[in-house]
Structure P
Amino acid sequence: MATPMAVSVPGIQAERDHALDWVKWLALMAMVMDHVWFVLPAEWQDPGYGLRVAGRLAFPLFCLAIAANVARQPAGYPVGIRRYLAGLLLFAMLSQPAYTKFFDNGTLNILFTLALGLPIAAAVQHRTPALIVGAVLCVAIGYAYSSVLAYGFWGVLLPAVLVTAIRSQSSDLFQVLAIVAAVVALLANGALLAVFRDLTAVQYCQVAAIAVAPLLGLLILQIQAPPVRPVGRWMYAFYPIHLLVLSSLAIAWS
């Protein structure tokens with residue numbers, strides 16, 4: 001049997017994509033900065049609100065990493081998608097106790113949202129019957145449980161929107177789809193209507209960061225980025241571990 005050929009997508013190469021690694025590193029750093037703010041002593045939180053602004057980059061960039069990884073998968077080769085989904089679901093469940101202890105907000109952690117978004121993005125990319133059925137199921141689950149999912153229903157759809165944008169990088173639709181991705185990111189954060197409200201300067205900066213994040217990530221994917229240490233499967237374990245470490249620091253500081 002012939003080996004399936006990799007999908008040719010502008011900006012996404014079959015070999016190691018250093019630009020994608022830069023996107024992942026940026027998402028990781030933004031996430032950590034966001035979470036560090038929560039454990040700062042009260043008197044440090046106002047001066048440190050820039051951490052929250054930077055943190056708004058994280059979720060759209062993680063969604064972009066999902067989308068770019070899906071775009072790299074060979075057509076008709078679902079094993080990589082299944083492994084990806086299995087890893088997300090496993091660490092979503094393992095991370096939930098640490099997430100609940102850290103936030104205590106009654107929601108599921110971000111990995112559940114990304115796990116639901118992955119099959120939808122894969123269906124948009126490959127359009128096989130099995131993936132389409134899985135995507136419909138994930139859309140239904142995302143809609144039904146949007147109130148307990150981090151970033152809600154729109155967060156589940158964002159990786160698929162970004163896959164569409166990646167596929168169109170060489171077409172005239174790219175700019176339109178990039179803007180659509182920015183709007184969906186705002187909807188996922190509940191920030192679309194916030195721009196019409198009386199916000200502080202810092203809050204407007206947060207809204208701007210959310211909108212800019214998908215555009216920044218898509219731009220990074222198009223450049224010839226220098227090599228950087230790859231972000232591998234250790235990123236799954238990093239998520240619950242960093243939450244536990246920060247929870248311990250919060251206890252120590254209090």
Structure Q
Amino acid sequence: MRLTVLGGCGAWPTVQQACSGYLVERDGFRLLIDPGYATFPRLLGHVTPDEVDAVLVSHGHPDHCADLNPLLRARALGDTPSSAMPLYAPHGALDAVLALDRPGMLAAAYTLRPFRPGERFGIGPFAVDTWELPHFVPNAGLRLTADGTTLAYTGDTGPSPDIVRLARGADLFLSEATYLYEVPDPGDAPYLLTARGAGRYAAAAAAGRLLLTHLWPGTDAAVAAAVAGKAYGGPVAVATAGLAVAF
């Protein structure tokens with residue numbers, strides 16, 4: 001399995017960093033996970049729009065799905081329109097982004113396959129297990145397995161014992177880490193994670209390596225990795241555009 005980071009910035013993109021977006025490849029199948037703000041131009045540095053085989057979205061916040069719109073436009077309006085691409089997302093998560101254009105304009109470019117967090121299904125070579133993890137909107141933690149290799153991804157989440165179940169023994173654990181030590185607003189604390197918390201969950205799950213993502217804009221990546229590393233003894237990195245991890 002190979003994961004290429006398109007972006008890992010939380011909330012909004014910066015000059016250096018797009019929001020959440022990950023291209024996962026196995027046996028020639030290309031799965032795009034969470035095409036957030038500004039990820040589409042980064043995607044084009046790796047594949048053409050018609051080479052994306054499916055899209056999987058953890059939840060409906062625009063920093064995780066807004067750039068689905070230009071991807072669908074490129075597939076629907078290009079000189080040679082592409083076949084319908086499967087879109088997997090929690091029920092209703094893509095309603096807003098799919099309503100950006102006039103009704104029917106992009107309908108031929110996709111097939112919507114909604115799921116409820118907690119369900120298990122397949123996408124190409126991947127077996128996908130999902131957990132409903134706490135966030136401001138319904139969010140699915142995602143565990144992808146292919147031929148004994150596993151990627152676990154939290155989407156956006158607050159603290160939950162299900163995170164350990166999601167990440168247990170995963171070769172790569174991709175975890176949101178919006179803040180360093182604690183969530184500053186107590187009202188947000190049930191719905192977001194920290195680098196310290198991500199490290200603790202990675203250690204409890206005995207994950208093979210930890211990749212932090214969704215850092216608040218301006219957060220020092222080296223500091224975030226160091227904070228997580230105090231709780232987790234395995235390899236720690238931060239999701240930055242262009243980073244590729246084979247596992």
Structure R
Amino acid sequence: MELDDLPEHRRRALLWRYAMELNREGVADLVRRANPRWCLGQVTVSAEPDPVSVAVLGDDGLHHLRVGDEYMCAQARRRADAPGLLRHTKRYGWWVDQDGLVVSEPRGPRPRGRGSRLVRERVLTVRWTIRLTDTVTEPDLVPYRMRCHRHYHWPPLRTTRNGLGRVRAALIEALGDRCQTCGRRGEVVDHDHFTGFVRGWLCKFCNHIVDDCPHPAGCPFAEYLNDPPATPLRLRHPKASDDARKPASLARIERLGYTPFT
């Protein structure tokens with residue numbers, strides 16, 4: 001399998017994806033040595049329906065996601081816990097110098113100290129409990145600010161008040177609510193970063209790795225990329241214009257000497 005076996009738009013996308021790490025020959029070698037198995041060969045999709053998800057309002061004013069019998073934001077229950085009580089734990093960290101002054105925000109790598117000053121990490125673990133109410137809502141109707149943490153488990157907000165919500169609604173109406181590559185629950189509007197046009201509706205896992213596919217055909221990712229299912233809809237991602245202005249994109253443009261964005 002050679003790089004030139006890929007369709008032109010996929011060959012261009014792979015060269016762009018690895019522009020900061022590999023030259024053309026390096027990308028060609030990557031494709032040449034790619035595992036011949038399907039990209040999703042190790043993924044099994046259960047034939048059972050997805051567990052029922054509901055959002056339950058707590059006395060803290062936030063909604064807590066329950067999938068099946070498990071609350072995604074809560075810690076393990078204790079035997080003495082009363083019914084409807086949820087225990088929460090959240091870890092906060094930040095960087096301080098030797099005088100205890102904050103030198104960096106919680107996220108990110110360890111910053112450099114000034115001169116001989118040492119930088120240390122400070123960690124605070126907060127624990128609290130909430131009690132659930134009888135108010136139950138569909139999870140995709142709960143605004144982001146009203147959701148308890150661990151947003152990864154929550155479905156996208158169902159709305160047509162903004163551009164992305166309208167695109168999401170059009171995709172689900174035309175293609176269904178399942179991921180177009182693996183068949184699991186879809187969660188992300190996937191788009192071509194060069195043209196800005198929407199390609200399909202994917203789960204978060206597939207959306208993260210689909211562009212790494214090196215196969216010209218015979219693979220769920222390859223079939224999806226060669227003929228994106230949302231192409232006939234001619235939907236443009238509302239934030240597509242942001243792609244060309246991202247620091248990573250600007251670095252690639254400088255490295256390659258051209259821009260692939262249209």
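Of structures P, Q, R, the largest value of distance in nm of label points 7 Å out along Cα→Cβ at positions 83 and 211 belongs to R.
Assign the value 1.19, calculated as Rg/Rh (Cα atoms, Kirkwood Rh), for residues 27-138 alone, to the correct structure from P, Q, R. Checking each candidate, the match is R.
A value of 19.8 for mean projected area of the Cα convex hull in nm², calculated from one of P, Q, R, originates in structure R.
Only the coordinates and a few stated rules stand behind these numbers; no lab work does. Note that the structure is a prediction, hence the values are computed from the model and not measured. Cβ atoms are built from the backbone, for glycine too; each structure is taken alone.
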